[in-house]
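Each structure below appears as structure tokens.
What follows draws every value from the coordinates through simple rules; no lab data is involved. Being a predicted model, the structure only gives us computed values, none of them experimental. Cβ atoms are built from the backbone, for glycine too; each structure is taken alone.
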Structure 1
Amino acid sequence: MKLILKTMFLILIIWVLDSCSKDTKINEPIVEIFSPENNQQYLLPDTIFVSFRVEHDEPIEYIRVSIDDKNMIPVSDQDFVYPSGKNYEGDIYLPLSALSEDNSFPPYYLHVVVSDLLQITHTYREISLLNKEMKYKGCFLISRSGINMLEINYFDNNYQLGLNTSISGDYSGSDISSKANMLYLITSLPDLARAINCTNGELIWSKDPQLPYPEFNSILVGNNIVYFSTAIGRIIGLTINEGVQIFTTPVLPDSIPNNMCSTANYLLSDLKSRNSDDKIWVSFYKNTGNKFLSFPTSYETVSMYGRKSNNIATIFCNKNSIGSIIQFNVEDNNIASQMELNNIEIHHTCEVDENNFLYSSDNMLFHFNMQNQSYVKITDADEIIIDIKFDDLDNRMFILHPNKVDIFSYPGFNKITTIESTNLLVGVELKFGF
């Protein structure tokens, strides 16, 4: 009897082990995509219409839909659907903004993810994404309209006045993001950073500086971030659309950052000592904000321009009222090349491209070629120059004077038009769009 029981028990164990060793077969869901078509092309910004059906023999936990790049990183929002049963058929709209030059990794895919609690399956369809051709849309002229008051006028691509709005404060700096359709201003009295909608002139968000030195010194728009150097001794970065702080450098209590530029990996700024005449160029990691290196200098920095493809910066500066143009290697923390100007003090600058620049001294306008290490005077203007901007799409120079902006072709320097102002002009920003 005992032998029979032992035999039956052994058979039972073998049967259980055999059952456990067999995998339960789970059928994958059937995903049928009606739209977009395979390799369908979209010109961005645009909205991707997605129509699809999922059939399954298990209850569906969720469906996730997105547009991904070749690294499977979403370039759109991820849209979630939570069906109540085993099947689903529906439509989804995925808005897509223009692709960033820094984060563009084709090919792109419609990515449909289906989860049924037991497994997650992925379905892909390749599509083509291209940016629409960027065009010059107009310019904003910023002027001083009264005591602690600024007026903002927008002139379209036919130089006709459109938007007109006023804000409080004295002008400290400005920049613009065509991607976010936002004009950014920093002011004193009150000390504020503001983001203004380029279409209707409405205030979208504002940012107060931090005590005990509540001042903004300069502004720099990046891809999806706008940087502000602050008198407290640090640089902060906010999202271009919502103004949410996502970046900060350490507070350097004895130094004040001013001008900034962005290279491939670093953020570079010139800092002045709070208690002496000492000056340094300091680099920070763009991904963390941590300090990288510092470089003592005796120059008064006017402006900085970083290259996107490497870690080289072009720095315009003065010493004893004599201008110098320096090519600075941020990675190696040294001066790669330097040209001292002949009794010329640099006042305002503008980048044409990574190799060509414009700069002014009083009413004189110059062109500088980095590769040839050469400069030439373009013209003597009839008034002092207070700002320069360059339209790199239509090759035009915007030369700002106290009560007008002269627009010239480049490189021919033929005058296109003049926009007059009854107020004292303090800044100009160019708007581009699709």
Structure 2
Amino acid sequence: MCFRSLACGVALTVLILAGCTGQSGPAAVAATSGTSGAGPVVRYVELPEFPGMFAIWGATGRDRRGHIWFAVCGHSLENPTAHLYELTPSTGKIIDRGDVLSALKSCDVYRPGELQMKIHSRIYQADDGHIYFSSMDENGEQLQTGKLPLWDSHLWRLRLPEGRWEHLMSTREALIAAGGFGRYIYALGYLGHKLYQYDRKTGRSRMVEVGSLNGHVSRNFLIDRRGHIYVPRVTGGQRRWSWKAELVELDSNLQELAATPLKRYFGWSLMGTHGITAFQPLKDGSIAFVTHPGRLFLVVPPAPPDEGPAQVVDLGWFHPDGRSYTASLFADEAGPCLLGVSRRRGGYDWVTYDLQARTARTEPFRISEPQPLSLAGTQLYGSITRDDLGNFYVAGARHRGDPDAEVKLEPVLLQVRTR
């Protein structure tokens, strides 16, 4: 069953990454760009199937028990719907926690013909112990002309331990990213980078438009240890030379505190630019993030109780060879290192970046368990998610290899363990 609040995907491949080197300091990362080592152990996770299962667009997370959550998007059916799953790492058991269309019907907010093919946001557990995320449609959308998807987007709460879906709010904007701090849940909607704030205590919501241009959508936004929110703003004209990006910092009242220019933000087109593609909060309260072309930045808030603006530091390229598409980022518990999967020239590297030395090295990134599997034609995403066994999780989609298949992609979930 489902109750309203006061305010009222696809064949899967999941990657679990285990691993920095266990070293610390400048010696941990070679200053050269060469590939070294055997790389992490990457295990392909078999997923339950449902008709039309398509991809996992970075929608991963974990709860306090160390259980891993992920969402699989649906596609190429008359009524595609996204599914939410729970994985217990110690046993490998995967439980289907329901799909969006069924939840809409249970909550009595379903409209005939409605589609909800995507859960694109991260899966976030708030301090109330419940799980929060957003779902969206993309049917009929035309970002170039400013046309939104046909159907609304929805913000959800999954009550634990009973696993009951609760509908919190609907928006016309497609909610592509979500997160939270304290009593507030945030979601980023397009078009225009509209930031929604939902108050868990009152059930009320409000919105501020940060600003974007010509259909550009960042895949992520950031929240620091003070509850300040960071959203890219994009301005300019039709020509590439006129585009400008800045990281806008807002407080919990949605008041703008600062705007820091971001260089190396854009890809070759505005619509093809994914903005903040990966991020990882660090133990000292800073947040590392990567932009579409692979530039690494660090948000450094002032020490408590200072509520002033944070510094945004440009650390250079995440990949030692320069530009890359990096859509996953993790912290190494053994040293001052960031870990991530970067794509260059069609292949993937496992990158270790030393935050002290500001140098990086790469290793091969290959699926080796339970048997070797090619990553050709695979798209990989997902940050932060790590279980209590030390495994990291990367997810995405790969081509099925069957030209006659109705659904061309299948989801991928990978479990990654460093050696």
(message) Matching task: 0.15 is the computed value of FRET efficiency 1/(1 + (r/R0)^6) of positions 112 and 272 (r between Cβ atoms, R0 = 41 Å, to 0.05). Pick the structure from 1, 2.
(response) 1
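Which of 1, 2 yields 1.32 for Cα Rg over 2.2 N^0.38 Å, as computed?
Working: 1: 1.32; 2: 0.92.
Answer by label: 1.
With mean count of other Cβ atoms within 10 Å over residues 184-191 coming out at 24.6, pick the structure among 1, 2 it was computed from. Write out the running numbers ahead of the final one.
On the way: 1: 19.6; 2: 24.6.
Attributed to the structure labelled 2.
If you rank structures 1, 2 by distance in nm of label points 7 Å out along Cα→Cβ at positions 64 and 408, which sits at the top with the largest value?
Values: 1: 5.5; 2: 4.5.
Biggest value here belongs to 1.
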(message) Tell me which structure, out of 1, 2, gives 0.15 once FRET efficiency 1/(1 + (r/R0)^6) of positions 56 and 216 (r between Cβ atoms, R0 = 41 Å, to 0.05) is calculated.
(response) 1
